[in-house]
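Rule-based calculations on the coordinates, nothing more; no lab input. No experiment lies behind these values; they were computed from the predicted model shown. Cβ atoms are built from the backbone, for glycine too; each structure is taken alone.
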Structure I
Amino acid sequence: MRQSTLFYKTKRTVPKEIEAISHKLLYRGDFIDQLASGVYTLMPLGFLVHKKIEEIIREEMLKIGAQELYMPVMHPRYLWEKTGRWKTMGDTLFKLKDRHKKEFVLGPTHEEVITKIVKERISSYKDLPLALFQIQIKFRNELRFTGGLLRTREFIMKDLYSFHTDEKDFRKFYDKVIKAYLKIFKRCGLKPIVVEASGEGFTQSVTHEFQVLTPVGEDRIVFCPKCQFAQNKEIARGKEGKKCPACKKGILEERRGIEIGNIFPLGTKYSKSFDLTFTDKTGKKKLVIMGCYGIGLGRLMAAVVEINHDQKGIIWPKEVAPFLVHLVPVEIKDKKVYQSAEKIYQDLKREQIEVLYDDRKDVLPGEKFVESDLLGIPLRLIISRKNLSKHQAEIKKRGKEKTEFIKLGNIIKYIRAYEKKA
């Protein structure tokens, strides 16, 4: 894309009320625009990142055998009364009436809807196991909405629901989802810890959260640096400075974290409410065992920025970056520089390499570099008269001080090699 046609406008300063680093940088880079408290527009740059995250999630969900669908945002009241959550979720629910005075909920989650759908389509053990997911909008009337995309009232979530004949089969799939989630987060440039947590009204069972440790996190995590033991402070069995109750060797630490995903063993809670049953091999009717698994895409995007940035701006991991290459000709008014930059741009496009081409002629080189650092595109490819005289270009990786010089004929080869690196 030509930067002269990109719809964006970077900012030098941020409002005083913006505190989280991710909020500041996404605001300054014009990745997001605030419409109201807790309600944001994903601008073109932000939407490119969001789509990358969405595709990573989709790929990993399909790999574990889940099938994708798309459920409505508006849910009739009777579904939520079946589970009692019309009352128990209280003010968290956005409720509305249509012109016929019928009451609806703007879905904060979809357990009720998916259980109704599956009940009408399965009857035998032969129909199970089953895993269904969607990537869809959610609404939650949060009491507090701070940190930009970290906590919002309207957001997009990947929610996966699984259905099983017994606990053993459920646990097998549950563990498979944990591995898939860790792959997703690794591809997004994050290394979360898996934390035991409460059911948050979804279940009485112990659940698991995926937490990225950062000072801006809303959750407090107690964990052992020597083993895999980690618990949300709400249910923690130990305190900071005490011996780990699991390995008996490590000393517990307490840190703040951002929850970027969660998984819930639902048991038969929703199956009972909807009489979701199947006939087993002996002809006996049994309740289906369920699980649900969520990832908030906007929050994940913000967490990526919280972990991957420096004083100059964002450092996008390559798999989620809006573009892979930022082509910056520093003397674009020079005929040779302009012609070379145009040729390289066309070559990159022909190779289907995602490139943002800074073709602006009225912006000084220093301003271009400052903005490039802010936007955080992984590779900056610099074209100048001096380098062209040596038949080379300058490449700088975002977040690294060192620059490299490569022959013009090796640009594509260099970028392809960079793409393949872990």
Structure II
Amino acid sequence: MGPLMSKTIAVTGGIGSGKSTVCRLFEEWGAAVFYADDEAKRLMTRDRQLKADLKKEFGEEAYREDGSLNRPFLAKEVFGDATRLEVMNGLVHPRVYEAFDRFASEARLSGAPLIVRESALLPEGRAREGLDEVVVVSAPETVRVERVRQRDSVVASDVRRRMDHQKSEDEFVAGADRILQNKGSLDDLEDAAARLFAELTGSPPHSDMVTDPYPPLSPSLPTWGNAVTRFVGRLILGLGGFRWVGPMPDLKKFVLIGAPHTSNWDFVYGMALLMALGVRVNWIGKHTIFRPPFGGFMRWLGGVPVDRSRTDGLVAQVCEAMEKADKMIIGLAPEGTRKPVDRWKSGFYRIAVGAGVPIMVGMIDFGRKELRVDSVFEPTGDAEADMAAIRARYKGVKGKHPRNFVD
């Protein structure tokens, strides 16, 4: 059976249901996925008119002095007050829908087999327009509570308080065209998602719909290398049994983080991927590895030597460099070491906020033998909440030495 005309769907569900995992699987299989909640955060931070509207409605306290969103203040203003929440949604959501409409149009032109909008909200009214189907990922409350409790390191009562601000499971199910059950293992979910993907697109995952694992890069991205370096990079990945799950974002500047970092092989396969793709990423390394005889080679690979004892100065210098550059990607390992750590270094986050650029979440998964990127993450200015949200995306990702990675 040949591919059908691209369908446009929404994937939603309550907290801990697994909707983000389903969307990442769809994305891996070639779907164009729009993460509505991430886009809302980005717009609330970057859209000048929206920021002005929010300040007019909620006061100057809606934003901090540095221009970042004051999430705790807004949460206090709207949660528990349905009227205030409706006002905020009335300002933010129309802009998100406009962004999705543009995204969907571009995805259709590019030939995406499936267009997906991921959101924590059940599509109703304007949000339902233009969608062929609404898919709800469902799981028992006890399972969802346990997933979130382990993922976010919180107590069950905190999870249930967050659930109280969402629709009930019965309401989600009542508004669904299709229900994807997620009460078993990750493998069970992947099997169910694969069946649904095949039904929606007319082709099973990993079919001929995506023939080139290394499609041409967006002209927005900084590039490097040639046919020889691309061949070498792809050869190294092939010998290691790794595959690339993309695509890279259509952006000129961003901070790219990579984890888990549990062995020196992470660097080898990471650099092999950059060679295979032909994308240039500047990475920061200890100045000692730039000494002869390999210093020139390390710089050619995009390395920037730094003295780790000058952390504050480093952040300021990198931000300045990104602001001056037309195109620039900074790659960092947030763990900062191959040993297990409970707390990530915040340098990558401070660079992204200081330079006003998004964060791309990169993963090297030895369990699935994949190198992949997650959705673009727009910092909100709430460092603690954002760092927790970013770390949560690595749940279940295995490093070469899993004992050295605390997810």
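Points worth noting:
- Structures I, II were shown, and relative contact order in percent (Cα under 8 Å, 6 or more apart) at 19 was computed from II.
- Here the criterion is distance in nm of label points 7 Å out along Cα→Cβ at positions 180 and 228, and among I, II the highest value is seen for II.
- Comparing mean count of other Cβ atoms within 10 Å over residues 148-155 across structures I, II, the highest figure is found for I.
- When mean projected area of the Cα convex hull in nm² is computed across structures I, II, the figure 24.9 traces back to I.
- Ranking I, II by Kirkwood radius over Cα pairs in Å, for residues 36-115 alone, the structure that comes out highest: I
- With helix-only ellipticity at 222 nm (-39500 (n - 2.57) for each DSSP H run of 4 or more, over all residues; to 500) derived as -9000, matching label from I, II: I
- Structures compared: I, II; top value of FRET efficiency 1/(1 + (r/R0)^6) of positions 100 and 284 (r between Cβ atoms, R0 = 35 Å, to 0.05), i.e. the largest, recorded for II.
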